[in-house]
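**Student:** Please find the structures below.
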Structure I
Amino acid sequence: MKENGFFRKIFSSRILPSWTILLFDLIIVVISVVLAYIIRFGLSSAVTMGAEMRSTFLVVIPLNLLFFRVFHTYSNILRLSSFVDVMHIFVALTLSYFFAAGVSLLWPILFTSTFASLSVLMISYVICFMVLATSRMIIKMLNDHFNQSGKELLNTYIYGTQVGVDIAKSLRAEAGNRFRIVGFVADNPDMFGKVLMGVNVYPNDETLIDRIRRDRVDAFIVSPVKAESLKDTRFADLLLKENVQIFLAPEVSDDWQKSGHRATVKEVQIEDLLGRDPIKLNMREIASHLEGKRVLITGAAGSIGSEIMRQVAMFNPYQMILIDDAETPLHDIRLELKKRWQEIDAPTIVANITNKARMRAIFDEYRPEYVFHAAAYKHVPMMEDNVSEAIQNNVLGTKVLADLAVEYRVNRFVMISTDKAVNPSNVMGCSKRICEIYVQALARKIQKDKSAPTQFITTRFGNVLGSNGSVIPLFRKQIAAGGPVTVTHPEIIRYFMTIPEACQLVLEAGSMGKSGEIYIFDMGKPVKIVDLAKRMIQLSGRNDVKIEFTGLRHGEKLYEELLATKENTKPTSHDKIMIASVREYDYEDVNVEIETLIQDSYQFDPMRTVGQMKDLVPEFKSLNSRYSILDDNR
């Protein structure tokens, strides 16, 4: 046991520096020359040929040293050796002995002393290559053996062959490897029945599940080229029902392997199973709006605002002004900026968007050309209980920023709205609809009187996977705690997209269209929340977590309104972005009503404030809420 521990320690550590490997290789060259003389002339004769050997060493050693350095044969980690490394050794030795052979032919002409014959050089070449290549393979095999012995490994299939082999090699070389490769899965019929790395290649067909059961497969690694297959959720569900853990593998290259990086596969997350096509962006158009510009982002520490910041940073803005009133998350953003985008001037400002004097000072100092307004209170049950705060933060904050955008002649103002603004059934959704109304009315006004160049764009989308307060982080915490996972209703459905996907579409919408338009995003197919919970439990590998139904919350809809239909939208140049057809309001009337609503909200009379909201937005009908009584009286 102690001996195994000693070897495991050696083969799990990078203990040999490059110069040591080079010295070892040169010693093998010397030994191969000596053995070549012994094989060619016999031991007794070889002993008398010391002078000739010295001449041979003076030529062969420098040549091998030169080509070892040219091809970096000594710079790889021995336990991660691959076919490419063996090829480098082969080429280096071939060139070295080729030039040595040339010297052998010229030596008698130039010198009176003797030099190795071509036969000696050929024997030495063969011995040297065999020893150098074999030693690396032996070290690799010993590393694999001692790193896997005594461990409970997961029987694993790899989906994808060509890239899959690279992944398997990289995994086998790692000290922390926990995967035992027992098969490959392929779509190409030419690969069926073949053997790779000592295991069979199986077809991806109806027999796959039976083979998984037969081989007691615990893990299924999906290679990068096959990652799209996970969008077919039926494929993932079949694996999960067999209690097979699904992993995604990174891109693997020879340089990557040599660098000593681990082939860190990651467990598939629910976001990977969303089943949506990748977003195609008009990068040139977006860059023309953001590159070299001063961009202000509100709610910059939130899940949406921070992702907008990351994506804007890729377009090389002149400056990003990041505003949020959450100090600690904003500090985290500051640290991220220092680590990833040191070259971008990005002041992080703790401020509340409802403080007009503070906002005016920020606009006056930084003169933003582009504004992304993502700051808002967004939790439906919280805003049902805090109506005045919903008005003061969401409506007043938006009005302050929109008015300043006009005053300071901002080029574009992009407001982040929500699908809950469609026929709102709760205070939060209605507050965002009022924001939309004000921004759109203001846009129409300045277009009409040509008082400012500002273009106002509103983007409206549904639930975002993984955002702060969404069901995904909540479910993860509940699963980690052993459950139960709480779902409000067995039939509740929602539309989802990922945070990067939503923010990419925000950037795209912000670069297109006319001022005053409301853009809505194609959210794909709706997802049953209980199915989402079940899949997350399966992904966790746990079978002891229960689902508990808690009942609909105040203002919560069972079925979310469909954002995009041919009847309520117009198409754009982007297939996932549509223009909403909504009622338009006169600015003068809206401004008075909203000012009154904001001022009256400071009386903290929720019933009165909600009544005013319903007057302004007649389609606002409260659901599962105490404010439903106001609808009954209308």
Structure II
Amino acid sequence: MSNLSDTASHDPWLQTPIARHIWSSKYRWQGDGQATETSIEQSWRRVARAVAAVETSEQAQWEQRFFELLQDFKFLPGGRILAGAGSGHRVTLFNCFVMGLIDDSMEGIFDALKQGALTMQAGGGVGYDFSTLRPRGSIAEATLRIASGPVSFMQIWDSMCGTLLSTGARRGAMLASLRCDHPDIIDFIEAKRDPGALRHFNLSVQVTDAFMQAVADDADWSLLFPDASLQAEPDSEIVMRQWPGYAAPVACRVMARYPARELWRRIMQATYDSAEPGVLFVDRINALNNLAYRETITTTNPCGEIPLPPYGACNLGSINLTRFIKNPFSDRAAIDFTGIEHTVRLATRFLDNIIDCSEFPLDEQATQARGSRRIGLGITGLADALIMLGLHYADRNAVDAAERIMQSLCHGAYRSSIQLAEEKGTFPFFEPEPYVDGQFIHNLPRDIRAGIRKHGIRNSHLTAIAPTGTISLLANNVSSGIEPVFDFRHRRQVLDHEGNYQAFELEDYAYRAWCDAGGDPLQLPQAFVDARSLPPLAHLQMQSRLQQYVDSAISKTINVPEDYAFSEFQDLYRAAYAQGLKGCTTFRPNPISGQILSSDKDSSATPTEPHCCNIEREGE
């Protein structure tokens, strides 16, 4: 292993110890003898060759184009792609999956558990909707068995994930969601208050428009479940409600009522105290879904940037914006939009090809991925790029610049996908009229809508913004996704081969570039702002402005100071809903969630063992 590390230390592209460690431990193909990769250029070449191999002509030319796309970290594909493409192993190149609906039977529950285990063993994170499981204490009509409730079965998944970790399998991430009208919603909301409970899960509540209206109206909120699944009860109140697993609204029995504002307060209090659960605005997710004519979405992948139908999969890649800033730190600093547009065209084709060269843990996942050909092209390094432009993250000019970048990426990706459809054909689930009539498509420029009508489109969805935690570290510690810089100098713990944490001292990419250019590290310009110095509404403003150009979603954590008033905290979530977001996640320092980052400003902080769904797993 020391020889491998020695080789990595001389790689000119890997400029930081943590980048060398991550490449060597996560992404480098290590065969026998001469087969071992000795530079990241060889990794890029391996990936480019594998992705170009699905082309029917000009494979050598496409290999070179894809290599140049990856070179110098201009484009950062999802970690599974970088680790697995061209390795010769039958592996999935997709990071995360949403699993199938869980049938409310012992056989169905353990079939779903098995599918999740197989997917996680192959390196994929998994998202589940547990709303199909009967509430705790209810009696089934068919078997007369008393249900233990969805939270109790989530503990089985949690144990499964922990067992896989103990065998040395790749770290897995899981997300569980539950409807806001499920009778066990309080149990779900409170589940993570115990520091040892469900440590391998992220939790999100599926919040509907009707619930938000009930909160606004200070109305009672009905908790219910499909009546046919429950033991007959004369004179019970029945309402018709859309429910997972049913094609049309189904008769649901009202099992309890709860003041909507009190339920909302309980969600907010749990999130304020322990950073979970997050919320998913599911009606908006479905209203803006390009495939709303054929699917209903109830949950997301573990980091939240890809709302997916049952057996849907994430195919992610990010454009590194720090590579597209001309004349940084000067009054001539500018965004290279021509370079971004060229990169978008290549990256769209690259990710489309991934669908054809990937394996899948389950046949159902392959059918979904190949039927919709969803991709999620996004950005990373935004905060560093803004600093290099001399723009403060919270200023209007910074948000305007970010919006122009995301608009360029979105429209460029759609135009590229139309061209791919001309060349290679549309995605199999494509239906021209309902697709073009979709709400998100309707807001695209006229030439894009006309192109889809004439030629179709290759990919049902094209944009998503992922957290890119690990791959941003690989790219010499550029800021992650659209997050602000955590701190310009800080300490981070990263897993090694044995599953232990190794500490690294980090410098932010833009900070290091400033210092290398002769800038004074003690006199940083006003644009050098870190996450904790920003008001929470600045985070929200950036996310909401970019969401209009993202057909999937955005993984974004809004940092909240420990002394932030609870009343203002609740207002953040109301503002997220009002401003059109598809979900919201916040983090306020607390003793439950742990940390693997510590700042020089927090020299007394002792990093604690985190659960497996935190930023250690993001964007791998």
Structure III
Amino acid sequence: MTDDTDALARARASAIFRDPGRMSVVVIGTIGLALIVVQTFNIQVGGLFPLLANRYYYVVVGLFLAVSFLIFPLVGRDTPARWPDFAAALLALGAGGYLCWVGETILTAGWEIVPPPVPAAVSGLLILLSLEAVRRVGGFMLLVICAVFAAYPLFAGLMPGFLWGPSFTATETAAALVMGAEGVIGIPLRVVADTLVGFIIFGSALNMMGGGQFFMDFANALMGRTRGGPAKVAILSSGFFGSLSGSVISNVLTTGRLTIPAMQRSGYPARYAAAVEACASTGGTLMPPVMGAVAFIMASFLDTSYTTIMVAAIVPSALYYLTLFFQVDLFAARQGLETTITEDQPTVLQALRGGWHHLTALISLVVLLFTVSPGRAAYYATALILLLALLRHRRLPTVAGACRMLEDIAVNIAYLIGTLCGIGLVVGALSITGVGGAFSRELIQYGGGSPFLLLVLGAVTSFILGMGMTVSACYIFLATLLAPALVDLGFSPIGSHLFVLHWGMLSYITPPVALASIAAAQISGARGMEAGFTSMRLGVVLFVLPFLFVYQPALILDGPLAEVVLSVGTAVVGLAVLSCALEGYLYGIGRIGVVARLATGAAALMIVVPHREIELTGLVLLALLVTILLGRRRFVQRSSVDLSTD
């Protein structure tokens, strides 16, 4: 580390010490992390720890709701925390602390049903704090959704049809949502507190130790010298980084600042470069081994292991990224873009020599996921990356680095807690009124018992909700309402849950919202909607894939090996041909016209349909089309030769 870097690190550390809000975040976050580690490893401390489960969850809620108020101030995102933010943080700490204190009594005395006045009042306060945290973290639209559902039990008895449910008083509602098992401290929050924090720590440690730059260099070494290399580097590096961070927007803003200018320098238009980064970053959340918070929440909803979800997601995520590779390669071929090789471009060996410890830690994490519990696996992998970094650099971490890492971890946890407390209100309200199950039954009835029509209805619903919610929020909402209906019609439970997750993700790259595309467009200088429509075309596989693996469970590795191989093979061929149709360039042929593109697209869709006769028909159509195009090209070449001879 150079003297300039040391000076910058010290400056950042002193900035934290000079800001009471940021310093409070570090202190509160450190306390919260210590508690989570003690609880995860069941460490006995003075007879007080580990805590009873609900006491533990209330402490986590209180601590990290407080952090969310300090990192997302009432006035302006980039301004220091002020007295209203500190007041809200103190109220959150007080509410969480009180509920922790009476946690055992809540369970034994049935306070979630008949609460005394003081616990009921504290529960009401925590609901208001949760809604304010949702507003700060998730935005106004998510606040409206959470607030409406939190109040729903008050007037459920007045609603018609399947929306009807028993009404509750304000006191009963507050108690059920905060002290019940399906509200604020329901499955989503428990997953974060019990499992996901370790992965947040691992991702932050890996990034702070230079893992982000390593994966960028590694991707550059693998793909930088190929046709359309900069775009392929963007896809690979964003996939690596997104899998670890689990955040689409932060992925765009982190890797995109390097990949988008590189793509533009090699000849990719601004809108196309932004679209590539947006699509690659969006897919990172669907890519093993980490997949963000949603995969762990999904495992809890399905009552299965995280590794089962991870294995099921391997082929869909691989097909998504493979299709992106096809499209950027075909675009480069069509436009005649040459590879830009710089003198300082690393080789694979150089990249591995400089960052082997990052790759070792990631591989170790994957191995540990299959051998120990996911929560503990992440902590072991974090300890390994810190040890390897110490051996590699031969120096202890600086105070500046430790403070920045603690702040980063606390911010990421607070973002999730702030969101999931609000979503817990939605799930709790649907649970106590019974409307969630009724909604699923009604969907089946509206679909007329048609699985395909129900999937279309589910896709549209998922897409619309994805516009106003974070990925985790959208998934939890739909896992409660829609996924049970799909399972009741005979679809695979994992396939059904992955279906709603994939369609909820589409809003990141599809206008009018297209948050990832707009964020990438700000870097490239393109118009947001132009980048959004280009992203939608590049990410078209996300529209198709969910239907494929729902109807064809072999694509989520559910079935005999021969069926899996055949299904994956036809999907790869079909998606490659679809990419050719979209980009107007067919491998072995070259540029193709409108009619040929339409015919190619039709053949591609027939090949990916999970019906062997239709697949075979599509392959025959493709072979016939290629034969015609080759014959036409030879005729043109022969005519040109004859004319030149004359």
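Every number here is computed from the coordinates shown, using simple stated rules; none is lab data. Just so you know, these numbers come straight off a predicted model, no measurement behind them.
**Student:** Assuming -25500 is helix-only ellipticity at 222 nm (-39500 (n - 2.57) for each DSSP H run of 4 or more, over all residues; to 500) as calculated from a single structure, say which of I, II, III it is. Write out the running numbers ahead of the final one.
**Tutor:** Numbers: I: -15000; II: -11500; III: -25500.
Going label by label, the one that fits is III.
**Student:** Comparing I, II, III, where is percent of Cα pairs over 19 Å apart, for residues 265-440 alone highest? List each step's numbers first, then the result.
**Tutor:** Numbers: I: 61; II: 66; III: 75.
With respect to percent of Cα pairs over 19 Å apart, for residues 265-440 alone, the highest-scoring structure among I, II, III is III.
**Student:** Where does the value 67, 31, 20 come from, among I, II, III, when semi-axes √(5λ) of the Cα gyration tensor in Å is the thing being computed?
**Tutor:** Working: I: 67, 31, 20; II: 37, 28, 25; III: 45, 32, 21.
That value comes from structure I.
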